[in-house]
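So, here come the structures, one by one.
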Structure I
Amino acid sequence: MRDNKGKKPFELYPLGQFPHKFIINFSKVFVYKYLTGLKDLSGSDWGDAFAIGIDGEHHDSPLGLADVTYKTQCWSTKTIHANKPHTQQKVRVISGRCSPDYSYGITDPHTDIQRTGTAVLSIINERINIAKDKYEPLRTVVLMRNFTTFEFALFEHDVYRYVTSDYEWRKNSNGNLEGFDASNRHCFTWQPHGSQFTVLYDVPPSILMFSIQQPRVLDFEETLGQAGFNESWVKIL
């Protein structure tokens, strides 16, 4: 693990111990987005909310892992819809896209499944290296959300390089490749068509659960008044 020239890395808060003020800040953003017409949160919306909540910077990178940064620490921000965020035990998180054809010249991913899986993890490891060259610690923070019931659950974990030899790869009935660890636990899925890489997580006991009171629907005239609307805004051509 790289740690910025051997110095003890800066840590905004201990792993998984989100300060309550951050949860209040996230909630404010969720309510604001709901009141301005948003019906659900996208990954980019969650990145915005997390950055605002910790007073960090949202980079919204489509390929890199450093979505949100604060000083020398960074987070890869992920969110999934969950019908019951407070009781769900497993989650599948899309980590990104990676092509062993482009990076390793593997034109047929099914010819040697183990080689393909190793190449996929090697690509992910290189992205981890790039992030850790500049930031430490690197974490993934996952928000499970139900934007209808306004129930949420939040957890995070440190990100380290994968030991590629620790995983066995198998082809499933859809032609996708699945990576299993030594205890036969399904850890990854990689889809040859689209190159999408998915990580499967067990929800940890340290998960933080919270809910928000359902915001009331904004009054039409009151909202226009707050915006300062008047007829001079309209120019008939």
Structure II
Amino acid sequence: MAGNASHGPLEQFAVSPIIQLPTTFGIDTSITNSALFMLLGVLVTILVFVFATRRRATIPGRMQSMAEITYQFVHGIVEENAGKAGLKYFPFLFSLFLFVLFVNFIGMVPKSFAPTSQIIVRLGMGAFVFLCITLIALVKQGPIGFFKHFVPAGLPLWIAPVMFLIEMVSYLSRPFSLGIRLAANMTAGHTLIHVIAAFVAPLALFGILPIAFLVFMTGFEFFVAILQAYVFTMLCCMYLGEAIEEHH
């Protein structure tokens, strides 16, 4: 729940430099609030799992149980959507899930910043995953095997070019679908919480209703944060499964 209720609800999503660095080859390399909180998300993820697995007891404690449940949960997502062959890429997909999850959680802290609300962040992640999966498909299936999926078998020759174009556009839209879908969900939730919070002080005693709704929405946003990490990872696994399906 980033931002301040005294400002506009969209100001909480403004990217601003925190540490000014010199321009390199015409590119501004300054560290922004978005970059800082993404780095913080990586650091928190590492610290949590190092702390949770430092003892590895036979009878796990709460932190170790949480780490094991999370591991098994993502393992099940990968195996169900990408098959046994997809488990080869489990470390990357597990890291991806944790990154999205913890960055989403950090974005819920008051006065923090939510990098996952930025479309460019999600598009960058989606484009990177899309490129990796496409390269895997080209290596696994070969160029001919890869492109033949864009033209279903038995399709009349005269309609094949049109179908190929439609399927290609659909395929190339995947990173945009990943990025826009998840950024929109996070932005909508944070904006609504900000707007509801602005009604609490002016309503004085009658602000109990906005407060109750604010508590509900905050809890719901934590659910959405987990759901979005799950959806993003699941879609990546589904795309990966398609890329390696001939090799299951």
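What the table shows:
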item	result
Structure responsible for -8500, with helix-only ellipticity at 222 nm (-39500 (n - 2.57) for each DSSP H run of 4 or more, over all residues; to 500) calculated and labels I, II on offer	I
Source structure (of I, II) for distance in nm of label points 7 Å out along Cα→Cβ at positions 83 and 195, computed value 3.5	I
Which of I, II yields 17.9 [mean count of other Cβ atoms within 10 Å over residues 75-82, calculated]	II
Distance in nm of label points 7 Å out along Cα→Cβ at positions 115 and 211 - highest-scoring structure of I, II	I
Structure from which 4.5 was derived, distance in nm of label points 7 Å out along Cα→Cβ at positions 35 and 187, options I, II	I
Test item: distance in nm of label points 7 Å out along Cα→Cβ at positions 51 and 163 calculated as 5.6, pick one of I, II	II
With P(r) over Cα pairs in 10 Å bins from 0, in percent derived as 7, 27, 30, 21, 9, 5, 1, 0, matching label from I, II	I
For 15.1 (mean count of other Cβ atoms within 10 Å over residues 67-74, calculated) the corresponding structure among I, II	II
Relative contact order in percent (Cα under 8 Å, 6 or more apart) from the coordinates reads 22; which among I, II	I
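Each reported figure results from applying straightforward, stated rules to the coordinates on display, with no laboratory input. Computed from a prediction, not measured in an experiment: that's the story for all the values here. Cβ atoms are built from the backbone, for glycine too; each structure is taken alone.
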